[in-house]
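What follows are several structures.
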Structure 1
Amino acid sequence: MAERRSGRPAPPTRTTIRSADWDGRELDGEVHRQVLFVDVDMTEVTDRGSTFEECTFSDVRFNVSVHEDTLFAACTFVRCSFFDATFKACKLTGSMFDGCSFGLLKVEGGDWSYTGLPGADLRGSSFRGVRLREADLTGARLEGAEVRASDLSGAWLHSADLTRCDLRGTELAGLDPRTVTLDKAVIDLHQAAVLAASLGLEVR
């Protein structure tokens with residue numbers, strides 16, 4: 001399992017939900033703490049205002065699910081699939097993703113600070129207005145993705161591939177363009193000045 005940025009292990013779980021069929025289920029304000037979800041089908045789940053705290057999801061299918069104002073606090077996701085999943089105004093602070101698939105993931109608003117996404121294949125995904133402060137995106141693949149009007153302050157981006165990534169309006173202070181791939185990435189004029197300054201250039 002990929003290691004959390006702080007080196008701390010995943011929180012322990014106390015109960016287990018295994019091989020459950022939650023396909024199409026509507027969740028409304030449910031609370032789950034320190035639960036291990038194994039091989040659970042959450043395809044097309046509609047989730048509003050639920051809380052998942054220190055839970056572990058292993059081989060769980062979140063495909064085409066929609067989560068709104070949901071809290072995933074310090075959760076661990078292992079080999080989960082998020083194809084065409086949508087997260088609106090959700091908080092995933094401190095959560096860790098290991099070996100997950102994210103095709104067409106859509107994130108609108110919310111707080112994903114301190115999340116661990118090292119090596120994640122996020123090609124074609126969309127992040128709009130998302131707080132990603134100090135997120136671990138080391139080696140992440142973001143070719144053709146959107147990270148618009150978001151906050152990447154302090155994020156770990158070493159060896160990340162941002163080829164053709166639309167970064168307009170995103171806070172890039174601290175990004176070292178010498179350690180990432182930025183081929184044909186889309187940025188605005190303010191960001192161009194920030195990146196130039198990070199290379200030691202004087203912008204006039």
Structure 2
Amino acid sequence: MFSNLPPVTRALLIANGVAFLLQLVLEYTALGPLMLWPLGAGFMPWQLVTYAFLHGDIAHLLFNMLALLMFGAPVEHTWGEKRFLTFYAVCVVGAALCQLAVGAWTMSQGGQAYPTLGASGGVFGLLLAYGMLFPHQRVMLLIPPIPMKARTLVIVYGAIALLLGFTGLQPGVAHFAHLGGMLFGWLLIRYWRGHPPFGRRKPPRPRIVR
């Protein structure tokens with residue numbers, strides 16, 4: 001099964017696994033500069049990408065990699081390697097930008113600076129793409145084990161992330177980064193499809209010569 005995975009999805013799975021092994025071997029301070037820190041609290045440009053290959057624990061890693069396997073592989077088979085990699089990168093960076101904005105606001109209100117890590121922003125973008133490409137495909141949740149259409153799953157996960165982000169009921173999770181991955185993924189798909197706000201100009205209407 002693993003050898004039949006599309007190449008980018010397989011490479012991402014390997015890269016995340018290797019990065020987690022390094023986390024287990026190296027000290028926290030050694031990988032700290034690769035995490036996404038708020039502006040003015042240790043942020044560096046490369047963190048917009050590197051944070052997405054680090055994870056808090058084995059459960060965090062396995063959940064994201066399972067989602068990458070379930071949703072990333074069929075999306076890559078549909079789009080091809082180049083478009084899939086572009087989409088995933090945009091979702092990862094978009095999620096980071098949203099998290100930086102939230103972190104800046106939190107610090108302005110007297111909050112503390114915490115790093116962000118995990119592939120969830122890119123994974124939530126892939127979930128959105130899967131739901132848009134295969135809206136009526138039925139998928140099975142793990143917890144609870146409920147089957148539902150992919151389009152419904154996207155709406156449910158997006159609504160939960162929005163609710164938890166604004167209420168703070170699940171602290172320590174970057175819910176707005178999840179939403180940022182979905183937002184930037186949605187915008188990129190609309191750009192590729194030529195939909196508003198990126199709609200292509202309509203051809204000029206021919207003039208009637210009388």
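All of the numbers you see were taken from the coordinates with simple rules; none came from a lab. Because the structure is predicted, anything quoted here is derived from the model rather than measured. Cβ atoms are built from the backbone, for glycine too; each structure is taken alone.
Taking distance in nm of label points 7 Å out along Cα→Cβ at positions 34 and 178 as the measure, the highest value among 1, 2 is held by 1. With relative contact order in percent (Cα under 8 Å, 6 or more apart) computed over the structures 1, 2, the top value is the one for 2, the highest of the group.
Computing helix-only ellipticity at 222 nm (-39500 (n - 2.57) for each DSSP H run of 4 or more, over all residues; to 500) gives -19000 for which of 1, 2? Of the options listed, only 2 reproduces it.
Among candidates 1, 2, the computation of distance in nm of label points 7 Å out along Cα→Cβ at positions 10 and 74 that gave 2.1 used structure 2. Structures 1, 2 were shown, and mean count of other Cβ atoms within 10 Å over residues 146-153 at 20.6 was computed from 1. For the read-out P(r) over Cα pairs in 10 Å bins from 0, in percent, a value of 9, 37, 33, 15, 5, 1, 0 was computed from one structure; give its label from 1, 2. This value belongs to structure 1.
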